[in-house]
Structure I
Amino acid sequence: MDAATGATRRWVAAIGDVGALDGYPTLVAETAGALWRGGVDALTACRALTGLHDALAVRLIELAQAELGPAPCPFAWIALGSGGRMEQALYTDQDHAVVYAEDAEASASYFAALGVWMVDGLAKAGLRRCPGGYMADRWHLALPAWLDLFHGWLARPEPQALVEAEVFLDFRRVAGELSLEPLAAVLRQGAGTPLFLLGMARAAVRFPPPWRLVGPIPANHGEVDLKRAGLSALVLLARLYALAAGSLARSTPDRLAAAATADMLGSRSAADLAQAYRLLVRLRLVAQLRQIEAGQVPSNRVQLADLTAEERAGLRHGLRAIRNVLLVTELRFRTDTVL
């Protein structure tokens, strides 16, 4: 993997201005293809791609500070969503934020400018702006304000609060020296907050896979959206059960393992979900590489005709496993409860 990613990392480290960024998407796609052809599994490849995006963010922060000046206080640039979980593929949005130490006007102004600079730079590198606006040009707050937000999500898990929490629970520091342990400490309280866990369970069961006991896998014109069909629900389930177990694991496989170890999720169910996750990620990565080779924009969709009989059977089994755990989750957390 070092040989496949090394050249791209050196290219990123040598970026002198944002004018060179338009070559980044091609380099990332070539790196992903080299990893896959070299026998690297899809989960490891996605972790490597996320590492490249991390390296790009670090370099852009260096360029931004050359223009804006040094940061007025300690800070942390954090990745969110799939970036926080280190599970980014070839079709990804920007999801990031800034946490800074001092609640002062000068700090607020500086990090607002840094957020705008970074969003523009990452967009020039082909990373799409987040449709939901979960980016540092909007989400730049002092640590005390972040703590208030996190406590509020736990205490008052209303629909909008849960949407925000689902994004920010995956936070991971990419750059900066500010400790995020105070935020992690708040998350640990989530395991003992039944109302918050109920809200997260309700969020998970909103994404049931298309389901038929018999017949072909439900598809739209021969296509299946892997994210909508299974990945979204699986990620939410892993996050829910890991948090219920008191684990701050970030990646989906690690969360499933932590939930199984704590007996929050049956070992068979956790193993079935982990297997389904590996398959869905692999099918998505192969489909995206095929789409790029055909000159198309990569997506989360896969053509069923491109799958082998074994892959279609595995997809059916995986969607069934996700559906089964969703049904158990509905009963366990009483998601139909009227508050």
Structure II
Amino acid sequence: MERSLVPWPHTVVAVTDDVVSPFELSVACEVFGIDRSELVDPWYRFVLASVDGAPVRTNMGFTIHPDRGLDALEEADSVVIPAGFGNYDCPPVELLDALRAAHARGARLMSLCSGAFVLAATGLLDGRRATTHWMHAERLAELHPSIDVDPTVLYVDEGDILTSAGTAAGIDMCLHVVRKDLGAEVANAVARRMVVPPHRDGGQAQFVDLPVPTCTSDDPLTELLDWMAENLDQQVAVDELARRAHMSPRHFARRFRAATGTTPHQWLLTQRVLFAQRLLESTDYPVELVAQRCGFGSAAALRVHFQKVTNTSPQSYRRTFRAAS
């Protein structure tokens, strides 16, 4: 996940339509629309648009009054299409034309949940990988066989086009975008304000039995996750983690995946890379010291795992982050 050198200040336009889903739309409003200039000044410039500039009625019955019509896309740096747009087969032609034009001049396109059907109808997802809510994935694949639809992941980042699964996965994708644009520290600060986990990797499964581990203070898995996050520099085998959680290794593995959507090993690797990003952003530590602080042991090991997760090297990430800052 190489940090993007996006234009700044950066204009995000969210497009609404009749029967739009309030939750997915509010995710974009919360992440990009609330003024957080105390973190980065200026913050994103956020514009709410509808196809014709007129008020729209949500699928819950209340009305939203947008700022503008599709002319807003002419100055958008990013465009968000939330769930809604009731006719999957035939999204508004004028919207599709506006999205193609925005993309052609370099705007980033993002869909939340069933908003992927709108992006698919533009033809811009042809030959690419994408996702949507697992309930709609089969329909998306049927309507657009040239798209590689993956119904199992939280979101897919194709660089200039991103798609997410349903509901909470939209939060994950939007925070992922903030992390790309502004770095891990800013994304974590936004997550804390929203009281949500700071990072769930896009490759995690949509089918998570317990999206967040039980939050009671005496829950052994919750206590273990806290301990793991605070001791990333320690090398601990899965059997030792199971013992700490007072579970058998097999039961621990099942419970951990049910709670987090991934394995203990992959969870640790992701957390270590995220910690490395924060250290590269906020300190002048040599890469070897960053690797030791994060539990990779050596700079070589850090480079391997950092490259897999972020598609760039630690040194390149540090240079890019500081140049963009």
Can you tell which of I, II yields 134 when volume of the Cα convex hull per residue in Å³, for residues 130-241 alone is derived from it?
I
Among the shown structures I, II, from which was the value 11.8 of Kirkwood radius over Cα pairs in Å, for residues 186-225 alone calculated?
II
Between structures I, II, where is distance in nm of label points 7 Å out along Cα→Cβ at positions 66 and 250 highest?
II
A value of -18500 was derived for helix-only ellipticity at 222 nm (-39500 (n - 2.57) for each DSSP H run of 4 or more, over all residues; to 500); which structure in I, II was it taken from?
I
Ranking I, II by FRET efficiency 1/(1 + (r/R0)^6) of positions 234 and 290 (r between Cβ atoms, R0 = 25 Å, to 0.05), the structure that comes out highest:
II
Supply the structure label, taken from I, II, corresponding to mean count of other Cβ atoms within 10 Å over residues 106-113 with the calculated value 17.1.
I
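No lab work stands behind these numbers, since they all come straight from the coordinates. Computed from a predicted model, the values in this text were never measured in an experiment. Cβ atoms are built from the backbone, for glycine too; each structure is taken alone.
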